[in-house]
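Read through the structures below before going on.
Quick note: the coordinates plus some simple rules give every number you see, no bench work behind them. This one's a predicted model, so the numbers in the text were calculated from it and none came from an experiment. Cβ atoms are built from the backbone, for glycine too; each structure is taken alone.
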Structure 1
Amino acid sequence: MLNLSELLPAVVAISEKAGEAILTIYNQPERWQVQNKSDNSPLTAADMASHHIIDTALRQLLPMVPVLSEESNGDMGERHTWQSLWLVDPLDGTKEFIKRTNDFTVNIALVVDNKPILGVLHAPVYGVTYAAFLGGGAWVFNQQGEKTAISTSEAASIPRVLLSRNHKGGKEGAVLEKVTARFGDYVALEVGSAFKMCRVAEGAADFYPRLGPTMEWDTAAAQILVEEAGGVLVDIQGIPLTYNARDTLTNGEFFVIGEKALTQDWLACCITN
């Protein structure tokens, strides 16, 4: 049986070590070595440096648990036999990294029986690490290692809606029109990467509609963080996402909501057909 309370500090330390490697490269643009992957998404030397640190450390930490990372996803047939696995995005927000917005994270999640039970998201530039495990609450660690409990908040009188800098589209506009009709008005907050979901978890935002594709390693760590903080990360039917359960690793649309009681109200804004 895994002792998640003992495991969490080790994973936090791994994420922070990866973050140090990312920052070293971030501060030396001549070392970025930007390439395009087969799906035309960017890849940098920082992605790979972080991947190697995390992959090596997790395999040493729990040798029997396989690692599924954005930079080395496993065989589709083989991974369906895994009851537990690590889901890792070594650098979530590579576009944010390249644009130097500072909004990028290291995401590490432990998934058991298709559900995330431990998640860590480290924001290297900001020097903070968000972490949670099943039944253990949600926390943020500062650079000194001091931790503070975090929780979602009741929706503000003028709701705070998170928008992506890099993935805007026509459907987002239709959703925002419905948000205005239902809530009267909203405050738009532009934040990059999985850092958006951390903002909901710590009560700094109320709603994040993700209307385009993401991968499972983009959301697994954030899902357990948001849930332990008191919110939800769900599909349009209000069902939490599951992991390593399908042939594809691509998520459909999902929605991050801080105040559970408003879940159906927010989801109603997202039905645009």
Structure 2
Amino acid sequence: KFTIDGVGVKASELFDNFCAVSAGPEDSEILSGAASRRRLFMDIYQSQLSPAYLASLSAYQQALQQKNAALRQQMDGSLFDPVLIDYGVRVIQARRSFIAALQEQAGSLYGDISGGEELDLSYQPSVPLPVDAGSYLSDEEVRTAFEEKLAASREREQMLGSAVVGPHRDDIKFTIGGHPARSHASQGQWRTAAVALKLTVYQLLRDKREMSPLLLLDEIFAELDPERCLQLIASFSRFSQIFLTTAQPPPEPLLENGRCFTLEAGRITEVA
């Protein structure tokens, strides 16, 4: 349930008035976890970049639920394909744009924090697109590709009783130093990459929405070596107000440029 000034609002209305970016230990799962975690990452922040995306995603998910219900009952699930395609094309195109923007900035920021390592990411739609996902594609081209893949998968969907093609099966591919991040990267590399992604999302939101998002950072120095911590702190100058929480004493440079508070026994006290 969301409220603004005590008045209940829909999630889409909340995104019209407020945006925030949070980063914490669990974000390593964006690189190391299941594809569903990466789709959630895309959906949360693309919805803030474009509230219309949330409406398209919700309509797609509703049609998907209806199709799956029909397939489970051995009914013709293809009756729902026109709606799936209409909204699925919008979701695919928005995700393509989002990942392209992330790729451009996150790789550079990751290199700064990591001391020159290379981070690459690419959108992996379940609908095979006719050209590289970073190239221009019209809505009609995406629609045609979606229609063809659905037609080719119809028999399999009837057999499995669920939809196997569409944005609900999308993924993001990450590589660090040319190697798959999920299987070859260290915990520190996962953490560094996740923080770079979130800080890049902050920049995208600030530029697109023309407002400074709330930036919430929780235990972001865990599993980072001292050099990466210092490089990360140096990157903070690009951002406005930051709220950072940690169970350990913060690095000295943070104390020089910010205000520090302790929370103990329910009391908040500023450290002089």
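One of 1, 2 was used to compute distance in nm of label points 7 Å out along Cα→Cβ at positions 24 and 40, and the answer was 3.4. Which one was it? Walk me through the numbers on the way to the answer.
On the way: 1: 3.4; 2: 1.1.
Answer for the origin of the read-out: 1.
Have a look at 1, 2 and say which one yields 38 for percent of Cα pairs over 30 Å apart, as calculated. Label of the source structure: 2.
If relative contact order in percent (Cα under 8 Å, 6 or more apart) computes to 17, which of 1, 2 did it come from?
Working: 1: 17; 2: 24.
Of the structures listed, the value fits 1.
Among 1, 2, considering only distance in nm of label points 7 Å out along Cα→Cβ at positions 8 and 96, which has the greatest calculated value? The partial results should precede the final answer.
Values: 1: 2.2; 2: 3.9.
Largest calculated value belongs to 2.
Looking at structures 1, 2, which one was distance in nm of label points 7 Å out along Cα→Cβ at positions 56 and 72 calculated from, given that it came out as 2.8? Attributed to the structure labelled 2.
With helix-only ellipticity at 222 nm (-39500 (n - 2.57) for each DSSP H run of 4 or more, over all residues; to 500) derived from the coordinates and found to be -17500, which of 1, 2 does the value describe? Before the final figure, lay out each step's value.
On the way: 1: -10000; 2: -17500.
Checking each candidate, the match is 2.
To which of 1, 2 does the computed value 2.2 (distance in nm of label points 7 Å out along Cα→Cβ at positions 88 and 256) belong? This value belongs to structure 1.
With percent of Cα pairs over 24 Å apart, for residues 136-231 alone coming out at 24, pick the structure among 1, 2 it was computed from. All intermediate terms of the calculation are to be shown ahead of the outcome.
Numbers: 1: 24; 2: 54.
The value was obtained from structure 1.
Out of 1, 2, which one gives 0.95 for FRET efficiency 1/(1 + (r/R0)^6) of positions 16 and 224 (r between Cβ atoms, R0 = 30 Å, to 0.05) as computed from the coordinates? Label of the originating structure: 1.
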